[in-house]
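Each structure below is given as structure tokens.
Read-outs: derived from the displayed coordinates by stated rules, not from any lab. Here the structure is a predicted model, which means the values were calculated and not measured. Cβ atoms are built from the backbone, for glycine too; each structure is taken alone.
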Structure 1
Amino acid sequence: MPPLTVGVIALCVILAAWSGFGSNLHPIKPLFLTEYFNDTGLQAALDGEFWRFLTPVLLHFGLAHIVFNMIWMWQLGGPFERRLSTQELLFFILTVGVLSNIAEYVYHPDIPFGGMSGVVYGLLGYFWIQGKFNPRFGMRLHKAIVVMMLVWFVICWLGLVGNIANMAHTVGLLLGMTWGFVSASLQHP
């Protein structure tokens, strides 16, 4: 069992349940990076509440949101952790999570956003590009998975499924692809 993947999934499920799957945001208010609550989440983060840069990745609003993100976290985070290391997955989650959250905040500072999907798209991008450019990596995503995730990405950007943290998805995907390309280049010159 990949311990970090299991721990992240458990924490996300606990926080989703604690907030009534997004029906009561008050208990998780200190975890947001948003100005929606008039507490200037960014200013609070800059004033010492540094966790706000990362913790939105742990927040999920609705049963489908948590289920799909956690399935993909298990399918992509688990293999990443087993293949590379727990420490590398932690560094990946911290880096991609923080940067995708900041990007989403810049894009929509007044909307509460959350979810692991920026990190999930980062993992997708990592495996997709690693598999393309480094055959010795030993893991390659099936083309249908990549196509399905990219179709979902476009559907979200078109606004067909409601309020989605599209900038977090985009930055996560681009960071993961870049990370995968750099890693593949270093491992397979």
Structure 2
Amino acid sequence: MPTRLFREYEKLLKRFGDPGPWPWFGQDTPHTPDEIAIGAILTQNTNWKNVEKALANLRRDRSCALHPLSCLTQTKLRRLIRPSGFYNQKADRLARFARSIGRTGTLRRFLSRPTDEVRRDLLAMNGIGKETADTILLYAGRHPVFVVDAYTKRFVQAKNLCCLTDYDELQRYFTRRLPPDLRLFRDFHALIVAWGKA
């Protein structure tokens, strides 16, 4: 029998439709794990429209991948990501992240390890919290983890599903009531964001 939570997912799907494989980037082309990870860091404390402008600047500069990004000066990186806000802090986080991944090889290789191991290493990096780590795991690394954000907390309260607010507890609430399916977790998270914006 589908859980009540899964029925809420079905309602969202009926209302908003299939969010597609790249809900944050539009439906134009597939996006690299590097670009998704960069976007996950840039979206901290800002809206996605501002992130799109910063990513467009990086693409024009051919720096929307971790290796070329790690070669930029802080001054240039700050200028390119300025539309995302908090650009001094984010430039530092991005540079540290790019260098850290560079020491292990590529982001694909870094993300190909067991989920718990990758998550632990992400959380040990400066400026990478649980939401950012799980976004990178889910969308860039194809790990079936459920991302919890402010919209998720509002959603479960509005639907009287539970009154949990702690990140880990709320994540467990979702993962225990849904099959561990990558597409389901991506779609449900994206649909909750669409619901929150609406």
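Among the shown structures 1, 2, from which was the value 0.50 of FRET efficiency 1/(1 + (r/R0)^6) of positions 51 and 67 (r between Cβ atoms, R0 = 25 Å, to 0.05) calculated?
Here the read-out was taken from 1.
From 1, 2, which structure was distance in nm of label points 7 Å out along Cα→Cβ at positions 155 and 171 = 1.6 calculated on?
The correct label is 2.
Can you tell which of 1, 2 yields 1.4 when distance in nm of label points 7 Å out along Cα→Cβ at positions 75 and 139 is derived from it?
Answer for the origin of the read-out: 1.
With mean count of other Cβ atoms within 10 Å over residues 83-90 coming out at 18.0, pick the structure among 1, 2 it was computed from.
2
One of 1, 2 was used to compute distance in nm of label points 7 Å out along Cα→Cβ at positions 91 and 107, and the answer was 2.0. Which one was it?
2
Something else: Can you rank 1, 2 by distance in nm of label points 7 Å out along Cα→Cβ at positions 35 and 59 and just name the one with the largest value? Please report the intermediate quantities before stating the final value.
On the way: 1: 1.6; 2: 0.5.
Going through 1, 2 one by one, distance in nm of label points 7 Å out along Cα→Cβ at positions 35 and 59 peaks for structure 1.
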